[in-house]
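In the part that follows, the structures are each spelled out as structure tokens.
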Structure I
Amino acid sequence: MKNFFQFPDSESIHPDIIKNFKRNSFANLLDTTFWYFGASFTAAYTIMPVFLSTLTDSLILIGLIPALEAIGWFLPQLFLAKYLEGINQRLPFVRRLGIFERLPFLLLAIGAFLIPGLDQKVALILILIIYTIKVFSSGLVALPWQELMATVIPVSHRGRYWGISIIVGKLIGLVGAFITGLILARIAYPNNYAIMFLMGFIAVSISFLFLSLNVEPVIERQSSQVDPGIWSRIKKTLGKDKNFGVYLINRGFTFMSSMGMVFITVYGIQKFNLPISQSATFTAVMLISEIFGSGIWGNLGDKDGYKRVIEICNFFSIVGLFSLLFVNTLWGLFIVFGILSFAHSGEYLSDQNFAMEFGSEKDRPTYIGMSKTLTGPFFLVAAIVGGSIIQLWGYKSMFLVALIVSMISFIIIKFFVQDPRKTKEIG
């Protein structure tokens, strides 16, 4: 890491990117840090499903929380790809959308404060609407933000940067999880959740200030004169890059297998009759596991490529899901949740980087957008299928289905996807 701010002479990088690399790295590190701290109060796999379980017994609706988080992040991205191809700077666009990304945290706090005076169904609908706005706002800014990161953080440093920033961010997120546990245990419902969401809003607002400190060079980009339309671009891209199409199939199966992780916190609280404050413990387990994972996956991705990272993470997911079929103690459940979170951290890091390595720089927004938009709906399918299986046959049956799907995902990435970094070197 001591050479992180150095670039070899042979590397062709815009001089302004090298000049401002240290400033941008620290600005984005602090942005990520405060974002993770704020996001720990609305964690999609732990805090929010338990919060929603106070308003409904429907496992399908509870499972929609992590699904909405993923769909909202993924679905809008492809629709912005063509527009971004012709923009010389992405930062102004990111700033404008970043404001709307953070306001829903405040709306969640207001919604939670209003719960005592609302009918339970009305409160449920209100929270779901606000949360949907929150996640789709994040989805709108996702692609411009990723393109900004791809511009100011060169590919040779990207894995290490993400590893460092995620580790630091999740360490601060652990502080958020500790505070969450105290608030949930000592302040009456629903004011405890309202205060948590308000703290989240303050933290992500601070993160926005650091995000705005980026210095992005003006890079002349030209979009093609004739826009063939989204579906024509999808067809053209998949037609010329079969390898990318197979990777998308792997992502679809990986996201379907996420049903195993979606319901673990609610499963644990119900099975062991835990207070809702224990959802913060699950958050802490998740963050600690992701901290260890991020330190490993970033360096491995830079060295051996993200195909290798995905392979290993898919394998750990198989191990975790298999273990869920037999675990019968709370500590055992925490360990298994840690294994799945460890794998999830690598999948997240790969998600930020792998699609960027397919195609040319000009086509990068389309590749990133396709990798998100075309596969995001599988999260919704996973939530509906997973919740339905639980209601019909129980949690263990759902974990078994998730295990089978995860095994298919591993086979695809291991034997049928080629590393684009290596194919470019050969070409």
Structure II
Amino acid sequence: MVFYTPGRTTSYPSDKVDTGIRFHFLGGAQEVGNVGCVIEDKTGTRVLVDYGLSPGDPPSYPDECPSIDATIITHSHLDHIGMVPWISANHGCPIFSTDLTGALAPMMWHDTYKISKIEGHPLPWDKRDIEETAEVWKSVQFNEKQKIGEWSWQLHPAGHVPGAAMIEFELPEYRVLWTGDIDVRDSPNVRGAKPVSADVLVMEGTYGGREHPDRKEEETRFIQKIKEVVSRGGIAIVPAFASGRGQDILRLLYRADPNLRVHYDGMGKRVTKHWLDHPHHITDAEEWNRIWRWVRRVGSKSDRKKALHGDVIVTTSGMLKGGPVLWYLNRLKEDRDSAVLITGYQAEGTGGEMLLENGSLPIYGTITKIACEVERYYLSNHCGHNHLVEFAKNTGAKHVVLFHLPEEAIEPLRTSIEANGQTVHIPENSKSLYIPI
């Protein structure tokens, strides 16, 4: 299946930028995920920030990217990197990110490729494109100034997951801050983001109009439920994303009770090894070495059977769409003493959403009723509404461009940020947004 005809199917305009800055969202405007944006000014410098896809049935993809000078990647989650191999195959430009993001990306692409084959949804790139991407990828450290054309730029910690970055661009006439996914709160494994002064702020708004529960209180509630389930003889199954949430959960459990028999299964094991190879991105990396020796890593069928006699199983996939979690649920589905503890975002149509709504989900093609207790915990690593508004204010930006947000978040965020005295812009996919000087 042909998705793009390079140079012919892009929505990007052919005219030059005479004044100000052009932001052209290929995806990620007025939607969560699928992020990709081309930024250009009158110098002709043209940079792509992120190029993801939204996994679904079928997946959705951003518009075709035009010719660019470089690509900068904020972090390794699929909705920000899923389409990057297409860039290297068709444009061959340099691709920049932190070293940890660069280490994680190929693993995420190989997993995406495997899933696409299983589900029958073709991708616009193939395995050979992953190899080409490695040849043009360049690692950058935080606060290390770089040049692309007439622009200077540097990365700052975004607080979302280890290795996640905000991008500060210094253009001849403007300073732009691109947040990527951010959280200003400290999480178990990474420090929160700090605002950076800018003239234009391009900020995610995933949780606009919504507030998270107090993080410490939610972590305490989660640990209390773990202990309750274990005390009654059940097993706590914790579906967790491979990159970020699973590691957060392990650190919380280790600190709460090192005597817990915790088993760790799925792709998160490989992610964690990359974390340990890049300790400068992790809070208290020495403690992580102890956690890694403590947790019981599942590496075989016999290990999985042993996990059924433990206390806690932390495993992928976080949205219960596949992965080892379905194997465990299929065996514990009638155990009322056990519990499924949901800790992450559940997209529409996923097994996790179905379980929360109906108490059942597809397991190997069959809708299966789950007798286990099901509870939800809000341990998001995105800013809530008030933190987003405060962050925008503290950058001092005159213009704020909002992206990566659902429709219901737009007006609450716009209203609150305009109350700061800032001008808010809501871009549309496939259309250019111009910020004047």
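Bear in mind these aren't lab numbers, they're just calculated from the coordinates by the rules spelled out. As the structure is a computational prediction, the values presented were derived from the model and not from experiment. Cβ atoms are built from the backbone, for glycine too; each structure is taken alone.
Some observations on this one:
- Looking across I, II, the calculation of distance in nm of label points 7 Å out along Cα→Cβ at positions 173 and 301 that yields 1.3 traces back to I.
- Label whose coordinates, when distance in nm of label points 7 Å out along Cα→Cβ at positions 141 and 405 is calculated, return 3.0 (choices I, II): I
- For -9500 (helix-only ellipticity at 222 nm (-39500 (n - 2.57) for each DSSP H run of 4 or more, over all residues; to 500), calculated) the corresponding structure among I, II: II
- Structures I, II were compared on relative contact order in percent (Cα under 8 Å, 6 or more apart), and the highest value belongs to I.
- For 16.0 (mean count of other Cβ atoms within 10 Å over residues 85-92, calculated) the corresponding structure among I, II: I
- Parent structure of the calculated result 17.4, given that mean count of other Cβ atoms within 10 Å over residues 21-28 is the read-out and I, II the choices: I
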